[in-house]
Structure P
């Protein structure tokens, strides 16, 4: 049971833009193919109405990061992003150093648009590259090729962006360890600040889950790829600070760090999820919005746009906290656990000792808990102990 007051943590804003040119066969995100002209103006108005409706949940709090996810946010013109950010910053207090990330697909990058995004206030770009091998890209259903990927990153750099993330996937259909390493080499050559490097997984309700692609590497080969790529990234100055995230010094993603430290985030847009600590009632609320864009557009700004509200019960909080914190190399302090969950150390004492005994977690100075190298590899098993 709660024994300490819940202290509202840093707040982020997540904005979901749900359309894409073509749905990838591995994608389980709330994304919808753009079959007609997109309602940019109407959707921005809906986002601002949605934000207005949720404002009472976050009155007086400062937003430290904004993340435009999708879908493919770069389908939206810079003018639409600018209008939203102006409207949002007039309703919320943005920190002076607020990180504002926009996900972009190289296949939707247009010359001149990056300058517009930067003028609108976007200061970080995340490119969904996935691979620099054209055969792998085709098998993944991507709409860009390697030439377009490299050109788009260089255009963004020419527009003044120096905080750039490149998303790469490994264990792709018909991919060899040498091919995976080449992807990392080509990413490093573009000198991004950050690299996300994660294994392809076959998620339920995707095309790949129904029709398994041929030539998927087995788990041992996938692990060989991960170790080799991790070593190459480290040699180039990219430190692994989360299971699938690597950054140059000081260039970690502030938005994602807030997730992993069990921070708060307000989620607006079709299918967006949020998690908020409500100090007035000493509870943690999860809220999500309806997924289908048409329904969202029709109801945004009213209770009708809410897909669901759920309070995270005290007995659920240890698992929810560990689901995030144990992905980080830094782990967490027991003080952070108490502040974010309102629970005493006893709430996790037994599973914590089991995880330490199995070599998955280590305790430092009695206060900090870190995953070991083995624990990072078996993070899901370690997290499951706290269910």
Structure Q
């Protein structure tokens, strides 16, 4: 790969707003058309793809295997029809909602995603600052390319720390201590990555991190694995195999529950039986997720499993939906299926690549407009009312 993330960042939108000519010109530069600001989150994908080197685009866009689950996430959401209510007198609905006991501007958190300096030189601090300005939580990945304390310092909004279970239990404890000390507002443990899914785009391209992008929160002893490009081998997979502990158990989750008083979320739940068991351990929320189609290729779509998980846990824990959310309508669909909120992933990477902090903020502002429209059109005064809407599958 010949173009570094810092070079990529210099060609992106930078500090301009979504309505500026600079955003439109990113698209116009490749099409020759007049400036057109993004009017959907998908527009940010077009901008990002035009900006990023192919290997980095494939890393963020791809799934595992033949990408069956990646495709299924979108198809399942598209099959969810929401039955609108009429004559409700709603003129301008509120979009705020409570997540983990704290009121947020939207029932949305920015999902944990690794190595954000691949997309823009400002990386995680830019995306965290955009989330904070938009009034939603930012979830910081263990595999962040910026240290925890620097990300916390960049935003006034809540930061949740996402934990991958590592072979070194002492390092897990150290990460927890650092998250507590830095002021993280919640802890999210990801449980669906005993090993990294076989992501064929990365394997075919021999994807590796450029030298300037590191796993800033982990010791550098094995970091060379992530930076060593080999044909037919994903360096990211080699690195995680060396660092991650594949045999995470319910006893480990119970240890984690005892170790922190922060609100605890478990991400990677699909089977309702696992959701019930997580509630029994004492977690505060479960995230119905298949890792955006990047782990087991053959897992069901999250929108398919969400109603079963909600029914299984009742009001014992909050239930969030992850994987495939691309619009305010998708947020409404998730609410109508019983979720208390969603995690928004890839669209935020697209927006970061296209415009740094301002691009990410513009994407969240656009999502808020879409959600408000969806609430108005379905007769809901707020997201809580959307959870009482009926849904149909198949249109």
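What follows is calculated from the coordinates using simple rules that are stated; it is not laboratory data. Everything quoted here is computed from the prediction, not taken from an experiment. Cβ atoms are built from the backbone, for glycine too; each structure is taken alone.
Remarks
- Origin of the derived value 2.1 (distance in nm of label points 7 Å out along Cα→Cβ at positions 39 and 359; candidates P, Q): Q
- Winner on distance in nm of label points 7 Å out along Cα→Cβ at positions 47 and 311 once structures P, Q are ranked, highest first: Q
- If relative contact order in percent (Cα under 8 Å, 6 or more apart) is computed and equals 27, the structure in P, Q: Q
- Each of the structures P, Q was assessed by FRET efficiency 1/(1 + (r/R0)^6) of positions 127 and 271 (r between Cβ atoms, R0 = 35 Å, to 0.05); the largest value belongs to P.
- For volume of the Cα convex hull per residue in Å³, the highest value in the series P, Q is held by structure P.
- helix-only ellipticity at 222 nm (-39500 (n - 2.57) for each DSSP H run of 4 or more, over all residues; to 500) from the coordinates reads -13500; which among P, Q: Q
- Which entry (P, Q) yields the derived value 4.6 for distance in nm of label points 7 Å out along Cα→Cβ at positions 119 and 199: P
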